[in-house]
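What follows are several structures.
Nothing in this text is a laboratory measurement; each read-out follows from the coordinates by a stated rule. Just so it is clear, the model here is predicted, and its values are computed rather than measured. Cβ atoms are built from the backbone, for glycine too; each structure is taken alone.
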Structure 1
Amino acid sequence: MKINQSPKKIIAGSILFLLQTIFLLTVFLLLYGVCIYFTNGFGQGKLAAVLSIAVVIIFYVTLRKINWLKSTVKKLGWIFSLLIFLIFVIYTLIPVGSSDVVQKEKDFANVPTQFWNLKTGSRIAYYKLSASANVPKKETPIIFLHGGPGAYTRQMEINFFSEFTKEGYDVYLYDQAGAGRSEFLPKEQYSHQRNIKDFEAITEVINAKKYIVIGQSYGGSLLAHVVSDKKISKRIFKAIYAEPGVTLQSDIPDDQRIFSNSKPVAVSDVSLPVRVMISLLINPKGNFASQNEIVNYLKDHPDLIQSLFAEAYPKIDSARMPKADIGVINFSVNQIIKSEVNFYASKKVLAENYQKYNVPSMLLIGESSYIERNAPMDLLAINPNITRVQYVKGVGHLLWNGLDDNNQRVKKVIDDFLNDHISDIPNYPAKKDIDVFYKRKL
């Protein structure tokens with residue numbers, strides 16, 4: 001640019017340079033993303049990097065040959081954009097965590113880790129809490145389905161469900177494939193359907209006549225689809241949805257989702273490295289970043305897991321929230337399965353199946369949940385088998401959080417349902433109350 005140019009020309013040239021740079025970087029980044037997608041992240045993204053940089057350089061050389069880059073502004077804009085792009089690509093190729101085999105957590109202090117080798121090919125870690133010897137044993141065991149997807153069984157679940165053994169229940173808790181202490185699968189083998197098949201295989205291994213199944217968060221979504229299956233539903237005695245996640249496509253647009261006025265400690269804004277975000281959003285089943293790399297990164301940053309844990313507690317408990325026990329959270333599993341859940345079955349098909357397959361069910365909702373209210377309400381609206389809804393005050397997404405008498409209150413609600421007793425708290429909201437429940441933002 002000439003020094004004696006007028007201020008207006010300098011400003012105009014600067015604006016043109018800025019706009020060109022923004023445009024070029026946008027195109028380069030889109031090209032990089034497309035290359036990652038179509039190469040399936042081969043070589044941890046290196047092939048996509050080489051291809052996208054080669055295309056950009058070839059295009060630059062071609063434009064120079066046809067004299068399109070005669071002006072200084074255009075030439076500088078291209079060179080600057082290319083340098084920024086090169087720096088960005090190199091930055092995203094640097095691993096953020098070790099690709100070594102993930103070190104699984106030690107066993108719980110009072111419950112050994114056991115494994116099922118299922119006919120599906122999954123090797124599943126499970127924890128059996130045996131019925132107390134001094135009480136009559138119940139014929140119907142309890143199976144707990146944890147959330148996530150991609151999360152794990154925690155000590156607080158062991159503590160809570162151990163109380164049911166005092167009433168004669170055997171309780172089985174397990175880590176879903178690729179999570180917790182269970183074995184990883186190749187990324188392309190993870191699916192919501194796989195989790196359903198694993199659950200079915202588990203019921204066959206335990207070999208009880210019927211089961212009580214309690215699903216929390218994603219576990220509730222999984223349970224909602226399990227009981228809509230003709231074969232599996234016959235083996236479910238009762239189903240309990242504890243703060244279920246999304247189960248079906250909602251009629252409420254995403255930008256109009258309804259949340260409780262009673263806020264949690266935090267709504268997750270977990271900051272993950274760009275490399276991890278690219279892997280999860282563009283290439284969740286591919287090889288841009290391995291499962292080991294992402295899981296090891298999270299294990300090296302327990303503060304991130306604590307931030308996620310904070311979502312599950314009411315804001316009023318922020319000063320006394322316990323530390324999360326750190327385990328394997330597999331974000332690859334989370335991203336792959338989360339994108340499948342609400343497309344697994346249409347609202348029409350689910351509603352028809354709930355009419356055909358009667359599984360007595362209860363829905364539990366926490367006062368300070370961070371989950372959009374349309375998730376449990378959409379399920380309630382189409383499932384006539386949910387005959388009891390319990391709105392539990394003083395808790396968030398994690399109902400049995402170990403504070404005050406929350407565990408005892410939640411267990412009492414579950415006991416009342418299992419024993420067909422009238423609950424101490426109102427049956428609310430019922431299906432007829434959904435619109436008012438939304439308006440009140442409870």
Structure 2
Amino acid sequence: MALGLPSSSMGLWSRLAERLLLGPLLVLLVSGLGMALGQRVYTNTWAVHIAGGLDEADRIASKHGFVNHGNVFGDLYHFRHRSVEKRSLSDHRGTHVRLQKEPQVMWAEQQVVKSRKKRDIYTEPSDPKFTQQWYLYNTNHRDLNAKGAWELGYTGKGVVVSILDDGIEKNHPDLISNYDPDASYDVNDGDPDPQPRYTQLNDNRHGTRCAGEVAAMANNGICGVGVAYNAKIGGVRMLDGEVTDVVEAQSLSLNPQHIHIYSASWGPEDDGKTVDGPAKLAKEAFLRGVTEGRGGLGSIFVWASGNGGREKDSCNCDGYTNSIYTLSISSSTQNGNVPWYSEACSSTLATTYSSGNLNEKQIVTTDLRQKCTDTHTGTSASAPLAAGIIALALEANKNLTWRDMQHLVVRTSHPAHLLTNDWNTNGVGRKGTARRCFRLCV
């Protein structure tokens with residue numbers, strides 16, 4: 001006779017194993033496979049517009065088995081259902097219908113997981129760290145003319161920039177004195193601490209790298225300097241987890257009377273076949289930002305245009321970069337070439353420097369674990385440089401509106417040192433190119 005547990009016990013252990021092991025595994029499979037196949041992956045969270053205030057929202061949430069995680073903004077609330085599967089390839093119609101039947105519910109939407117990729121092109125460092133930031137000051141080639149602005153006394157003082165990404169290493173020695181907790185939040189975990197989640201591969205270094213480009217401190221003997229090295233810098237941890245419409249809206253609308261500039265170096269897949277953009281709440285966050293942010297002058301949203309050039313991706317199909325509310329930024333290499341990852345689209349407003357071919361230098365900035373890197377790349381590196389330049393402009397004139405800033409970028413950008421043969425002159429006499437539009441400098 002074979003030795004073992006009684007059949008009843010075996011059945012019990014099988015059921016326990018199913019709950020303990022297969023449940024989480026199926027969640028991962030549903031989420032990963034569904035997104036890979038282009039299917040919608042539904043979460044157990046809803047965005048709900050409820051008239052009547054917080055008490056009414058709490059009442060409706062409790063009645064229908066939800067937990068109210070608070071408001072996104074205004075009368076829009078974030079609900080999570082206790083019994084609905086965390087990931088599913090089909091929506092939960094019954095729960096949705098019952099919720100919408102409530103007289104005080106003006107609108108409701110079950111949240112779906114959105115695919116968002118960090119827009120940097122990186123390899124593991126193999127060369128010694130560069131100490132010269134060629135794109136800020138270069139006696140032999142053109143640069144961003146940052147030194148000229150610094151000599152006039154503009155260093156970003158009084159301007160607040162927030163990096164919407166995978167977190168910011170707030171205790172980095174080159175960031176700590178400029179770190180601003182009021183420009184920071186962890187949307188992924190719902191707490192005020194945006195410190196990145198550390199992994200063996202340092203997957204969550206992206207936001208810290210972008211932050212250093214803007215506001216790494218000067219004259220402290222560490223790493224390099226940011227374009228606006230006296231600006232205040234914050235970070236929103238929102239890419240290290242599920243990205244939903246609610247997550248994006250909360251990030252884009254964080255403290256808009258305190259934060260002047262939001263910098264984002266991410267977006268939909270740059271695979272040449274994805275057309276995607278902000279959903280209802282993120283669109284509303286953009287609109288509220290430009291109409292209400294900064295006391296009505298408008299929040300300034302800087303966006304990386306994307307790295308899908310090799311896949312013939314077009315940033316015109318990216319609803320974030322082609323939004324009228326964002327300044328879309330592409331890249332130029334050290335030698336003025338169009339980088340291999342650059343996307344051709346008319347929605348790009350300007351370019352700054354970034355990485356190129358193997359023999360061209362990359363961007364020096366802060367890195368995870370209190371380190372420094374000279375290998376920051378892609379349009380991910382270009383957008384924060386633009387955010388830093390805009391911070392210098394805002395220090396010079398705090399009354400510039402979000403639309404003024406777009407005009408200022410166009411008027412002060414020029415085509416020098418961009419080696420491309422598709423320049424043309426538009427109706428107002430400005431030179432641009434379908435690939436990268438204008439060139440941004442101070």
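When Cα extents along the principal axes in Å is computed for each of 1, 2, the one that comes out at 82, 61, 42 is 2.
Tell me which structure, out of 1, 2, gives -13500 once helix-only ellipticity at 222 nm (-39500 (n - 2.57) for each DSSP H run of 4 or more, over all residues; to 500) is calculated. Value -13500 for helix-only ellipticity at 222 nm (-39500 (n - 2.57) for each DSSP H run of 4 or more, over all residues; to 500) corresponds to 1 out of 1, 2.
Between 1, 2, which one scores greatest on FRET efficiency 1/(1 + (r/R0)^6) of positions 253 and 293 (r between Cβ atoms, R0 = 41 Å, to 0.05)? Largest calculated value belongs to 2. When mean count of other Cβ atoms within 10 Å over residues 205-212 is calculated for each of 1, 2, the greatest value falls to 2. Taking 0.80 as the value of FRET efficiency 1/(1 + (r/R0)^6) of positions 53 and 101 (r between Cβ atoms, R0 = 25 Å, to 0.05) derived from one of the structures shown (1, 2), identify that structure. Traced to structure 2. Given a value of 0.60 for FRET efficiency 1/(1 + (r/R0)^6) of positions 173 and 277 (r between Cβ atoms, R0 = 41 Å, to 0.05), calculated from one of 1, 2, which structure does it belong to? Corresponding structure: 2.
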